[in-house]
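What follows are several structures.
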Structure 1
Amino acid sequence: MLGDETRARLAAAGISTISTCLYRRGFRNRWLRGLIPVVPAQTAMVGEAYTLRFIPAREDLIEKGNLLHQRAFDECPAGAVLVIDAQRELEACTCGDLLIARLKACGAAGVVTDGGFRDAAEIARLGFPAYHARPAPPPSHLRLYAIATGEPIGCAGVAVFPGDVVVGDTEGVVVIPAHLADEVAAQTHEATEYDEFSAEQIKAGRSVVGLYPPTEASLAEHAAWRKKK
């Protein structure tokens, strides 16, 4: 369960800092490649992953309808991020503004797809965190068929398990393994404070050498700075 302190720390940290912390722990493939926020000045998004997986559409299934697609937007828990494996399909949309409006009404934290949304202008006006590869106006049933929710998926080249912690900002989206979320949040909080200290030092005329990457001496200075602050 994602705690309030962890959620707040991750929202404040930014995905650049989170990616560095994950890299230092040996995780080199946690950034969802090629995804952008529908709104460039996107507010921070943090939530546990609720997953939806598509497969390519099959002609004999199109007319039967596919309520699983709509149900995923109804059933995504409050505070969660709906993460969608659309197999990078960009010839038809993953969803449009009405389904995303339903997510917002249900209290979800955001939506992410490695495909594209239709109605991008309307989605932008919702003021809801939404990430995709690019707009895709044609209807989803032309190319996509929803097949499963609540299972491990691949999204934009990254393994996403239900409950993993999804963080998005203006630069994109990163996914933290669920069991590491609290530790990574604590580490990114410290790293963010150190960056603030470093920026203050550089503004005062100090060289970046010996400051970044941190050294034992600069970390000791930072500790003293924190106490004084």
Structure 2
Amino acid sequence: MAAGTGLYRDHGVVLRTYKLGEADRIVVFATQNHGKVRAVAKGVRKTRSKFGARLEPLSHVALQLYPGRDLDIVTQAETVDHFRAIREDFDRYSRGVAMLEAIDQLCLEGESNPRFYQMLVGALRALAERDSPLMVSAFYFKLLAQEGVQPELDVCVACGDAVDLVAFDVHEGGALCRSCRSGVSLSSPALQLLRLVLGGGLVEALAVPPSPATDEIDALATMAMEHHLERRLKSLRTLDRA
């Protein structure tokens, strides 16, 4: 809930929605200035609702809200980006929902986190332009880096040796050498790709076509994010079946 008693404006991405009563819907936003916001959109389930279609998951909207006692109330919503290219492609939609779930779990209600908002909007725009096999995994690793848990990839996280890195362990926090190996195997191509993602080469990494290395990174990103959250990500089960 926003501080103060008057109307306030913000930009946000719809993370998820659920029904309230016969005509209303609770909408969860990742906003630019107010963190995660839960708000009631009154009457949006009615056929003639003036902004119901603008408040679907993935929608990027300019909002006006009124602080309520328990939940804020959406009084206005204008579409900034509907991300039609994502909605019309099942694979992209599945990837987009996987991004929304991670942000939903990491973003705190009422605690401003403009960086998460910016990262989500940027990732969705990139996904709308290109359905890269590394889009979700790169997003997850970037989020983890923002959370202060970027994995160590240049030296063995156990002994500090910089050569022969052959494994990755989320519990240890990064790559391990042959002598210290634990966790899961890590191929040299996957290690190089992951270094690109986290070392300033994201655009180059996203242009890489599907390969065993991109599959490895997908699996590592899922393990790393779920380890950090201490819970399973439901959307990834759908993505696995896509």
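We did not get these values from a lab; they are worked out from the coordinates using the rules stated. What you see is a predicted model, and the numbers here were worked out from it, not measured in a lab. Cβ atoms are built from the backbone, for glycine too; each structure is taken alone.
Given a computed value of 0.45 for FRET efficiency 1/(1 + (r/R0)^6) of positions 25 and 209 (r between Cβ atoms, R0 = 25 Å, to 0.05), which structure among 1, 2 does it belong to? Write out the running numbers ahead of the final one.
Details: 1: 0.45; 2: 0.05.
Clearly, the read-out refers to 1.
Kirkwood radius over Cα pairs in Å computed as 19.1: which structure among 1, 2?
2
If you rank structures 1, 2 by relative contact order in percent (Cα under 8 Å, 6 or more apart), which sits at the top with the largest value? It would help to have the intermediate numbers written out before the result.
On the way: 1: 29; 2: 16.
Top value of relative contact order in percent (Cα under 8 Å, 6 or more apart), among 1, 2, belongs to structure 1.
Looking at structures 1, 2, which one was Rg and Dmax of the Cα atoms in Å, for residues 89-152 alone calculated from, given that it came out as 11.4, 31? Walk me through the numbers on the way to the answer.
Numbers: 1: 11.4, 31; 2: 11.8, 35.
Considering all the candidates, the number was obtained from 1.
Any idea which of 1, 2 comes out highest on mean count of other Cβ atoms within 10 Å over residues 17-24?
On the way: 1: 18.8; 2: 13.0.
Comparing 1, 2, the top value of mean count of other Cβ atoms within 10 Å over residues 17-24 belongs to 1.
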